[in-house]
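Read through the structures below before going on.
The numbers here are math on the coordinates, done by the rules we state, and not lab data. Only a predicted model underlies this, so the values are computations on that prediction, with no experimental measurement involved. Cβ atoms are built from the backbone, for glycine too; each structure is taken alone.
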Structure P
Amino acid sequence: MNMEPKERVVTDPAEFRDLVAGMRTSGKVGFDTEFVGERTYFPRLCLIQLGTKTAAAAVDPLAVGDLSPLDDLLYDASVLKVVHAGWQDLKIMHQRTGRVPSPVFDTQVAAALLGMPAQAAYSSVVREILGIEVKKGHSYSDWSARPLSPSQLAYALDDVRYLPSLHDRMVERLDREGRLSWIEPEIAALSSPASYEADPDREYRRVKGWASLDRRRLAVLRALIAWREGEARQRDIPRRRVLADESALAIARSRPADEEALRRVRGLEWKIGGGSSTAVLAAVRGALALPEDRLPEAPPSRPRGNGDRGSVVGLLGALVRSRSRVHRVAPEVLTNADELERLADGEREGLAVLSGWRLGLLGKELLALLDGRLSLVIHKGEVVVEERSVTARDGTDPRHPPLPRSIPGRNSR
């Protein structure tokens, strides 16, 4: 794609200030970034893309240096920032300034509410909504290398040039289909600082296998993950280079008392040494010394009924998929497997599917299915929802049908 006159690469600080000043008057700006984060704790910002309906620019942050003009734009409450799958881009800004750009509109979120897949690619959304083909091919470029190629710059500019128009079309469709109010709570989370701040008392729950530990071992895991977070941040290296999740879990399970025991932990023979081993052992000892009332809470035990729980979850899932097709909303947007399991176990609090727009669209029917007031039948190859009365004509409860008097195909005696 050839660079058009109103598309430019900005490397001069004065030109950057002028660009931002002009874009602030538009009231709506597409925003995207390219970064490198594989080798550092803090992603390294390598390119900033900004776009309005009349202009698109790629700003080289390594050249312009001072990014305060960008902050003036992103934190201007009168300018809507349009992003696609923008969580990581907004997180980078939060790490820089401690604030989150607002107001924001995410076209990937809007696409999911309009019947597209929950993680729809930008190119797919542009094709579906605007009928325009966007070239792909530089998703895994080294954006820190200089100079950037013309094809890299064209790719980067494509990422923002259509965002303002996408916003207009998507808002029209959401409004027409009565779904404009649905997107507000979804977008609100993107603008909340809490969405980007790690909770040291809960980060250990991201480690696969954490729920298998008792409270004392959970305390060890919590201490290790908290130490790792601080170490990675201070040294600006990936968390895994400090201590891998599986290694932290193994240490929590074995609770080594000295360096020799620590080195026997599988996978740590050469990874822990010097000050690191001292810090790890200190974290273990500190956790083991905690009084009972300061230990982490154990994973909540879910009540297990006598019925076929797996079948109940499967039936709930069938209803979700059926309603997903009827309402043209990706099933992942409506609910998830964890919520269905919690519903099957009798939980009703803290479930997204039982609040807001999801409650009326799906949540009430899930509860009715669990209560025996709905049934699912197959008609012409499709799952159909039917209402049922709680008490059948013969006086039995359809939720607990009587056992047959005899087994079909056999003579009863």
Structure Q
Amino acid sequence: MTTLGMGVVGAGRFAHFVADATADLPGVEVRAVADPVVERAQELAHRHGARPVPDWRDLLDAPDVEVVVVATPPATHARIVTAALEAGRHVFCEKPLATEEAEAHELVDLVERSGRVLVVDHVLRYNPILRALRTLQPLLLGQVQSFSFDNDASDEDLDPGHWFWDTTASGGIFVEHGVHFFDAAAMLIGQPATAVQATAARRSDGGPVDLVSATVRHGERVLATHTHSFTHAHRCERQHLRLDHGAAEVRVDGWIPIDAAIDAWTDEDGARFVEHLPSRVAEVMQVDGYRLDTQARITARVHRDAAGSPYARGRGLPLDIPHHVRVQLTLGGPSAKAKVYAESVRAAMADLVSAVTTGTTPYSSVREGAAAVAVAAAATQASHDGRSVAIPDHLRSTSTPMRTA
């Protein structure tokens, strides 16, 4: 296998995280690091046997750099990605793809004209728990009817001068952080976002916006609500995702999913399928490039004829769901969070390597990245204007199809 050389733009914490997570990934290696703080570039380069360079533009002329990794503040992404693509490089871009809808749309056109591969690090697409939930839809869960995500995040490390609060640098909470979950909703729902309503609140002292909420319509019938508050101490952080599938409910805790609980009513085929799930962990949770370990487990319980009568109705339709099932999926609990995060980033980079070498389309392509930015931009506008904002047709994207177990 040909090894692709990476040129890393930025040498902050996330750049270190990507370089460490992909250090043993076949087919790619760090060869150069650029950062305006020379000492930071030297430190990361030395750690991975690479060379520091004084300016990120120097990476674009380096013959041994085929992939540019963009690990800089959000407002710089579009400019660096554009230059890298125009120089004929493939790109691995930390989210968001851009901070403005127009920039994201231009990047879609540029990627498709250039023939280069771009992967946006929407890391949740490469999480085995969420991938399993997508895989289980046609076999057990059914389509998502509603999606709800509550993110009580910490601001303990975000001092008033941090670029996170500067919307010209970060794009604001919906853009800088919300894109992860707008994209996850699109992946799980399987229908494009079509319209957004949103609101926001500032700190009581007139400081920055630190609480936002958006309701996104997907297609014509599915609603997804997203609430993000950067108002908590680290020890008080919590994130909860709830998926309503009608006859099934899924609950996931943590922004990096490590556990999920399924509570469902199903027919005989579904009950039999659930009984065999514990022996199908590797198949159901498979994500190429992610190395599952023995902490990954599925447990299941089936209670046949739990309701007495097999017949029920939902949304005006008859349902044959006599059996009650409960399923737990885990990647190892809270102590596994750092490993799960790193393996998911590794899988995203493996997706880029595969797309470059085989010509396939990555799961988190430029189109998924642009679609998430479009929703985030619409949510930001809606929170300012107090009205619903439609998503432009050309920036609507459904999720890349997933395999079924």
Structure R
Amino acid sequence: MRLSNITIYEIDVLSSFVKPGDTGIAIVASGATCNLSMSWYYQYSTWLLPVEIADRGNASVQVEGMQVGLTLGLENQNGTLKLSLMDCGCYVKDISIKLDGGASWLYQGMIDAFEGQIGAAVENAITKKLGGGILKLDSFLQALPKEVPVDDNASLNVTFVKDPSLSNSSIGFDISGLFTSRKKILVPANKYQSSQPSVFCKDSSKMLGISLDEAVFNSASALYYDAKFMQWIVDKIPDQYLLNTAGWRFIIPQLYRKYPNDDMNLNLSLSSPPIVKILENDIDATVYAELIIDVLEADLVIPVACISLDIYGSGSVKISGNTLGGSLKLKDFSMSLKWSHIGNLRLYLIQPVIWTLIQTVFLPYANVHLAQGFPLPIVHGFTLKNAEIICSRSKITVCSDVEFTESQGLNQIMFN
């Protein structure tokens, strides 16, 4: 008997487990059932009969109690994951065969004689199918993007920087994680090298841990600073009277005397990238900025004074879906006069106004953008669930369970 055109329609798995080890990842599925079809051809001849008996048809096969095991290898290949099949095997416990076509009614009673051959053919077919599925999954991993867009200006570099680390309970991946410009503005990456910290979750039952070094956040601030996105001209504020020299008549009298009742702009620009420092249970942010007071006279914009600001904030982060967003609160600030065309300024009178402007204008503006956050490096189709955030020295760790929402897509990769 010859078997051909073995087609697997469906595999249902009763139980399975994944076990990482030093040499690879072992996956075992047991209690599986499988529906498949095949073509059969039977030929028999003997010297007792001058004629040859031959027949052909189709067979429907139901497999019960199947066990499948495979061992996978993972390695870094030019910044992407290379998946290889190191070992694969299949064992069929029970098999039910129904023949169709030809004189199948005649052979059905003798099918036990061929059950071992058919079982072996099924085992080989499933093993071959799994091997082909692993090749497709490897192609899928190789095709994963090396950058994840954050917005029109920045992307997150998600290339792998070394081979995965395997233990008896987890798999660790180290990726770059630094922000890169979509417009190819060079950011000095060597200044923001990550220490690639290990992941530690207080709750060991969490399925996924992602550790983000503070270098990731500092690379983002450097990118947006170099791209000239950290400067704002403010012409509308809640206390609009402060954008007219009359509102400053008792704070900077000489400004009002020289430019009576003229409208103003406040030109804020950062003098260097913001510095993010992650501490135990806290995030510190330091911003160095310059505030230029502009007077609007006719069609002219007249800079009259520049104040240097050192702003110290406390940050917080939160998870929304697969996105990590944040916000910033003002802790303190200091100021000094950089230059003035209207004489000396009494900074102690100006300081409460600057505090109000930072609290009501600049921080809300910054927090709108920080709340948008950036996508965490999660494989498409997975969603974080019950995520927790841990701030420790120089890193933020996200510990979470995950939900797989697109199992049909994986089936198509593996078995189509």
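Look at distance in nm of label points 7 Å out along Cα→Cβ at positions 142 and 318 for each of P, Q, R: the largest one is in P. To test your reading of the models, identify which of P, Q, R gives 1, 7, 12, 15, 15, 15, 13, 10, 7, 4, 1, 0 for P(r) over Cα pairs in 5 Å bins from 0, in percent, for residues 62-237 alone when calculated. This figure was derived from P.
Where does the value -6000 come from, among P, Q, R, when helix-only ellipticity at 222 nm (-39500 (n - 2.57) for each DSSP H run of 4 or more, over all residues; to 500) is the thing being computed? It traces back to R.
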